[in-house]
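FYI, it's all coordinate maths here, none of it is from the lab. No experiment lies behind these values; they were computed from the predicted model shown.
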Structure I
Amino acid sequence: MSGGSGAGGGGASLTQVARAVLWSFIGIRKSAGYEDDIAKIRPAQVIVAGIFGAAVFVGSLVILVRFLTAK
């Protein structure tokens, strides 16, 4: 996969999907970016990236808590 624009119905690149999911985790998004994401990103890509992002987030929290509570 290239880091291109994804135009032409080929779908979005991995970086575009990851960026869209990260912005949604933060909750800050411009409407123009949202419209661009809708046009390029397929729902399956968002679901997979969201599950992966949530797993990384939860894993990071578990590691942080274990580090802070270690004796």
Structure II
Amino acid sequence: MIKIGRRTTFNAAHRLHNDSWTDEKNRAVFGKCNSPNYHGHNYVLETWVKGEIDPETGFVINLSDLKK
């Protein structure tokens, strides 16, 4: 049994806004998440695969498939 992993990072942004509210109410309710230039976050994603090694390929998983 072997375990192999891949770690990747990415960024995402959003804006929380209710068009039927005033700018002041949007800022009061949503704070920095209401910025017209959006508000971003950085994420880290780890994916792990555990299994038996294929005796023909020597792989648990093809790393190209894991990357996709």
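A few comments on the model shown:
- Value -23500, calculated as helix-only ellipticity at 222 nm (-39500 (n - 2.57) for each DSSP H run of 4 or more, over all residues; to 500), assigned to which of I, II: I
- Answer label among I, II for the case where relative contact order in percent (Cα under 8 Å, 6 or more apart), calculated from the coordinates, equals 46: II
- Taking Kirkwood radius over Cα pairs in Å as the criterion, the top-ranked structure out of I, II is II, with the highest value.
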